[in-house]
Structure I
Amino acid sequence: MCMGALAQDLTLLKKAEVFQRDMEARFLLDGQALCKLKSPHGRTAETTYNMPDNAYMTGIYAGTQSMRYAVTQDPAVKMAAQQSIRALHLLCTISGKPGLLARAAWPKNKPWEDDGQWHDSVDGKYIWRGDVSSDQVAGVMFGFSLAYELAADDSEKKQIAEDVAALVDHILEHGLRIVDVTGKPTRFGNYTKLYVSLIEPMNALYLLQAIKVASQVTGSEKYAEAYRKYAVEEGYGEISERSRPMGDPTKRHGVNHSDDVLLFLAYSRLLHLEQDEQLRDHYLAGFKRMWAGEGKYPGVKPEANPLHAFLAAKYLGDDSGVSGAVDSLRWFPLDMKMRPEVVGKYESEMGFRFDGTARSPEAQQGQPIPVDRRDRSWSAWVMDPYHNYEDDKKFRGLEFNGHDYLLGYWLGRYLGYVSQE
């Protein structure tokens, strides 16, 4: 499942170009990143999508394109980032309820096939997916923060500030809950003190990320005060040190690695924006615990995940994971995402050859599996790196975009740990 000797021209940059082209060809709807592609089957002749995480993924994509623009200064890349800013605005406003984010939006006249809770937009042009979670908010805040800093023009900065303020106001005004259009709290939109203290400390980090980004993009003292209130007076900064649940990763489901990506989204922004040394120490302590482990449990350091390795190099001064992270990008397989005929199409169009033979060394027992030896996944960074699936039924008939590779690659370029060559 990786590039072999036949694909020497498939450099890290060339691979980014392949995934970017596929993203633009099949996984974007006016800048909104679409999750899991369903090929035509017996019930429909149309290509459809499963869309539980469009808001999260669109935030990641907007942030990625903003970093890409900062590196390349390519006007076309800036336009791509700006298109996703507009998509995020749609997701922030389509519910008709101020500050209530939608998981996804879909034109009412287009074929669709999806589970979840769907509602009509006020203007009747769209349907939108409800029951939004703190996960989706974390992805959106990541994207808005980077886009505001690196790619947005003045009018877009004003719009970002309005959208972020509305999202944060909604949470603060509803007792630290996300309340759906039904008037009931969503299942996974809880930031209350009791909840973060006893059940999900990571939501303390996500709340602080959201308010800090609101302070960044609005410049309002209102959000600076709210941030200080929760970070210091309510103790969310200290609680956030326990954000990563520690467990035995060698046991199946011993660790929830999708949470590790969410924690990256929050830490990357908080460590960049925070200047107060006391609060910064909380975030550094939490990230160091996540990176290095605690007690008998290892952290994420052995996993060769570019997201965490590049952050550890920048903020912890530990660059020991950079080489492995670059190897993960080098070995990242195209066919983790695409059907063989789609890979072949891009081979012909873009002038490279793909060999599915793994090039990485086989994993030793109890150690993470290199990325080119893992099963297909909608995100290489959320999948369990210690275990492959028992079968492929979960993703049969689905294809996925390369947002995960693009994020890892352009993060590395932006922070200076990956060269163009």
Structure II
Amino acid sequence: MDFELSPKAKDYVKRTKAFIKNHIEPMEVDFWADVNAKQNHGDWTTWEVPAIVQELKAKAKAEGLWNMFLPCDKLGAGLSVMEYASVAEETGRSLLAPTIFNCNAPDSGNMELLWRYGSDEQKETWLTQLLAGDIRSVFFMTEPDVASSDATNMEATAIVEGDEVVLNGTKWWSSGVGDPHCKVGIFMASTPDESKDRHHQHSMVLVPLDTPGVKIERMLPVFGAYDAPHGHGEVSFTNVRLPVSSFISGPGMGFEIAQGRLGPGRIHHCMRCLGAAEKSLELMVDRGMARTAFHKPIMKLGGNAERLAEGRIAIDQARLLTLFAAWKMDKVGAMGAMTEISAIKVVAPNVLQKVVDDTIQIHGGAGVSQDTPLTAFYMQARSLRLADGPDEVHKGVIARIELAKRGHFSKKR
């Protein structure tokens, strides 16, 4: 295996790093302070995206730092999964950068899904606008009344009635639905069909958010923060009627599409985690050497130097594992890299959580304030240990694969 980047990929990494340093980092502290002061409340109807976001997006687009996640030369950067991983790490150092480059979740996953599985009409209507950054999107997956770690528990339905599909159900933790530019969602639901196996009982449906019957009920705070102007909403769907052409790849294709969507997305999430961990480690060093107690820099007290070394080791280990998963995905696809994808989904958020926690401790009271990005990084890490499958589910996947190697196959339910 070879993790060496092509000259093209190196150029994207270099320019991305420079853009963040020159244009995003100088304004980001004040940006989030202003957003938190004005919009840290649950009334999403009053949320606004500051004008500086559109200005920076236009600048990034003009410099060709746009849709870099998409492995298509015409619509994106044309980078492999492994090559884009290094770009994603750089963007992870900033809470704002993924949005500025139009490489933010859930839009990146939704765009790649439509690019791979959408009809020509769906691409023309929605993908074009998303790629241009004119609108935002949301992915409706998790439900409040069932254990969503088992996707077959899903209670929301997408039922065909004549030439229409009718949606009913409630979704929550619908990230991005609070953004005033969010105009469309992808709704995953049960479409029961006795003639098909258990993995062809679910569908994905494109839903314009202004469709009658779609209602945002509330925004959910994460550790007391509403993540404006992005937000994580609870949304109800009551007899939402859409043409059958709103199915993505047809009824019953939800699980197959999900695997194609989640594989690259997990690489992106994990590398952004490592970028955030690198930023946190830098903050640990800076704070630890700038503050003194008992006549010594606090980095040299209480085992802090060991925690620094452990952080460096953990980040580098996680990076190598993630790059290996990305390399393998490029070679054999997501299904052939299931062990590695599940492994990084466990490892990367846990590494970030530990490094951030140690850095908060070095910062003392400042660490739990919003004067640094540490509390946001911690929320990111802790949330990702649940999102896209909790740690326990991914460990279960790895265990089943290892058991199968020795001839022990689980019974199908």
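Quick check on the output: 2.3 is distance in nm of label points 7 Å out along Cα→Cβ at positions 282 and 370, derived from one of I, II. Which one produced it? Structure II accounts for this read-out. Please state which of the structures I, II yields 1.9 when distance in nm of label points 7 Å out along Cα→Cβ at positions 34 and 354 is computed from it. Answer by label: I.
Which of the displayed structures (I, II) returns the greatest value of mean count of other Cβ atoms within 10 Å over residues 162-169 on calculation?
Numbers: I: 20.5; II: 16.9.
Structure I comes out on top.
The value 20 for relative contact order in percent (Cα under 8 Å, 6 or more apart) was derived from one model only; which of I, II is it?
On the way: I: 20; II: 16.
This figure was derived from I.
Assign the value 0.35, calculated as FRET efficiency 1/(1 + (r/R0)^6) of positions 218 and 250 (r between Cβ atoms, R0 = 30 Å, to 0.05), to the correct structure from I, II. The value was obtained from structure II. Of the structures labelled I, II, one was used to calculate FRET efficiency 1/(1 + (r/R0)^6) of positions 98 and 330 (r between Cβ atoms, R0 = 30 Å, to 0.05), giving 0.90. Name it. Going through each structure in turn, the value belongs to II.
A short reminder: the numbers here are calculations on the coordinates, not readings from a lab. If you're wondering where the values come from, they're calculated on a predicted model, not measured in any experiment. Cβ atoms are built from the backbone, for glycine too; each structure is taken alone.
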